[in-house]
Structure P
Amino acid sequence: MVSKEHVLDALSKVDDPELHRSLTDLKMVRKVLITDGKVDVTIALTLPNCPLKEQIEAHVQAAILELPEVGEVAVHLTAMTEDERHALFGEPNEGAAAQYNRVRRVVAVMSGKGGVGKSFVTGLLATALAQSGYQVGVLDADITGPSIPKLFGLHGPLEAGPVGVRPILSGGGVRVMSFTFLLQTEDQPVVWRGPLIGKAITQLWTDVFWGDLDYLLVDLPPGTSDAALTTLQSMPVNGIVIVTTPQSLASMIVRKAVHMAQLVGVPIAGVVENMAYFVAPDTKVRYDIFGPSHTSEVLELANTPLLAQLPINPLVTTLCDAGKIEAVTLPETEGFLSKFVELVPARMAAP
């Protein structure tokens, strides 16, 4: 005859899909009532608006129905009180989220130079990875000049998760976090000195409930000082994708970023040349707007492959301005993802 102990044992094998701990370990199982082969069980969710409550309910039903002599299961959902959450997870905003995140690879997108399209490359790569079935997140580390929310057409406010704030989910399933989501207006300036910016970047990593990710892409701001240094030294960055443009001036500044990466010991996994050329839509003639490419100088210094050469395309600009980067399709990017997946992980530091 089925007993309460049998039910609890079955539920001990059911994990919360976000926290990856069993329901019994998280003290989510509250009541078990057994009557003539019917089991009534009450589950206390970590939050009332848990986005995965239907999945949890289905897993609970399936686990109990596997027990012999159980013919019917009724799952009743409630929610933990704030005191119960604090007792289980500790006080919020103290980096508690980090211990529950499972991020397999952290990739920083870096240049050293502004205006080369780091955010565009980050968004393009995140979109391609998500469309290929990977779980992807984007951390916008450009605190003073964020572009990622605009590219994805996303706005705050943020929602609380069980152990930290949740990233905002894009239409294509990319989890996005930016300091912009915490501002009253999107054009509100952040006038901070370097140490505060560094602390904010760290908190976007430790206090955000990223959950289970295959890739977390970090969009770095220009420069090789506080913000970039904080990211590369305080986060478990496995590799860097360098973004450059064809000009000699861009190559010179980007090489500074390469030297910085080499100094801190983070592998450079690949290089993307953005704004490489322009193809006239009427004549199909290719124009090298910025003259001969100097990207080979970056590749030689970094000892790394060229992942893609992306053209100037007014349609792409229109889509990005409209927050529709996930709708961007370019023939030149068809090999971008396959090259990234093939070459980049092998060149990264081990997770």
Structure Q
Amino acid sequence: MSGTLHLAQAESNRGRRGRKRDFPDAERLVKRLVAQELTLSFVPDTEQRLWRTVTRRKYQLTCQRAELQNQLEALLEEAHIKLSSLVSDLLGVSARRMLQALADGETNPAAVAALADKKLRATPAQLCDALGACTTLNPVYRRLVKMALEELQLLNEQIDQLAQEMASLLAHHQDAVQRLAEIPGLAVHSAQQIIAEVGSEAGTFPSAKALSPWVGACPGDEESAGKSKSHRSPMGNRHLRRILNQCANAAVKMKGSIFQIVYRRLVPRLGHKQTIGAIAHRLCRLIWIILHRGVRYEERGLAISQKSKQKRTISMIRQLRRLGYRIEPLNAATCNPA
């Protein structure tokens, strides 16, 4: 017969100073466990650990893509090609077409500039001026650009594969993903990452107040002799804290949302960083309520126009269908985004 494995924090099972003895230490640990004096750590089950592995690997690939973009920009600057000063996204569709032409050996700046999209703000003359060095570009630079584009394509394919894999793993928790994606600032991918970190129902945490310190999204409380020494946030789950901070920055930009109202009220007194931390704390407590109680998000801010609601709904449905989820409208009046 096997017992239940518990992982306790080291500070809660600390013994007296002196020589370590196995049997007395084991008895002390059992007594503290029975008396509920140990602070047990959250150990997810096998299925949730698989979710975490997929989402964290996807985040690593996303970071590698951003690093590749910086390396490619430095390479173009070294080759005296000032494309990044005119194109907002160096890995966008227009920029990739022009870079692919450079990698294939194109030496005419006008021909390369003609591959840009018509919606690009830069004029053809400006693009020709920025791409003027391609006439005498060293073949080594062309091969390096080609290698970077091939690596970019591989990273995009792997990210798409992991997105589809995560969608299939969370197929039984589709309702939880949809309920989280309705929160301002959150999307389908961020909802999947949150569920991978805390579970589909956040049942390990008895309350929203217990989830916040585990994430590290609440002020610290370090006191000694009745005097407060520091309010620095505790060291929690850095992956979930990163997601909440990103979602908080996106939520405060949504017009008419309650988070934008709270941000405008707190930022003059706290500043941007501390205000974003406060918004992340609110999001953390809201996420526990939605997952644990199975409710849906209701906007409590200013009235949002019906057009913006419909636009957000269509965008979210398209993203869910792209990942393999099955969406069925509740009534015939729902707009079909296909």
Structure R
Amino acid sequence: MEELKRGGMGKLMNSEHKVTLEDVARASGVSTGTVSRVVNGRAGVHDTTRVKVLNAMRELGYLADIAARELSFGKNATIGLNVGMGSPRLIPFFLLLLEYLNAEIQEGGQRFMEVPSGRNGLPEWTTDGMIILGAHDDDPRIPFLIEEDIPFVLLGRAEGVRWVMPDDYDGGLQATRHLIRLGHREILHLSGIMNNQTYHDRYNGYVTALEEAGIPLRREYVLDGEFTSLGGYRAVRKAIESGMKFTAVAAMSDEMAVGAIAAIQDMGLQVPTDISVIGFDDMPGIGEGLTTIHQDFEKLCKVAVELLREAFAKEPIRHDVLPIYLITRRTTARCRS
């Protein structure tokens, strides 16, 4: 029969069981972040709470792992990638990001894994360090990771944390300016859910470009679609079938742009002769031949891992905005109407 022992807190425990921070947190009635601060001797814990946690540690037989407590960004670290709720995963954009991150992290000798989100929007489990993607309004992951004292980097933007992002606002601005320079004034904006930071920034760039040119913003020209080719196809086909008149589409992803082009052609129109289309991202194998906004995926992932390394080393918090640029190819032309 497997040998059992009873901890001092009255919890029956397997002798093989290694007591964790979560065990101590449950026993002392505090969060794992609070236990972590006690273990690491950090400030911000009331003396009464600190004593309670220390007593629980002693009663449970918790022995802090010194190596883990002094964890550096070394070969023993496991890095997780977590995508926000509602952000699509089985799309080329995400798969390319996954490929670059995996290569960058493994090159440094760390382990890498994708961590799914639970129904509460939080990672289903945590790793030594995390990279989070798909930030949105009131994203619960940021305060959670801060509370749990887990080093992380956001691919996006938020106050008081480490983050890196392409200049999505400038991308939306450049894309729309390009179409306006070609004489277009009836420009559809094809985007995703507006509470997503990326989509919101790109939309704001679109609005600014219209304002600069004295073109009124028409709400019916702002189409919310899925971040997929099918989403772009459906949104643009519906617009054409409804009788909406436009001469250009500013799609906020290459995948949506490809879907928009298919819809335009299926409705008997030509790109760019009748309608110009511009994408965003310059995705390999998708953006080829497409006028688009280029962002450097490899650089994005390199900077993210660099910032995460700084988080492990407790260096000052900083962020980085990566430049983007316009690539003109075959899907935009001067307005003929």
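All of the numbers you see were taken from the coordinates with simple rules; none came from a lab. Quick caveat, the model's predicted, so the values are computed rather than measured. Cβ atoms are built from the backbone, for glycine too; each structure is taken alone.
Of structures P, Q, R, which gives 2.6 when distance in nm of label points 7 Å out along Cα→Cβ at positions 102 and 294 is computed from the coordinates? Here the read-out was taken from R.
Looking at distance in nm of label points 7 Å out along Cα→Cβ at positions 142 and 182 for structures P, Q, R, the greatest value goes to Q. Name the one structure among P, Q, R that helix-only ellipticity at 222 nm (-39500 (n - 2.57) for each DSSP H run of 4 or more, over all residues; to 500) of -18500 was derived from. The read-out was computed on structure Q.
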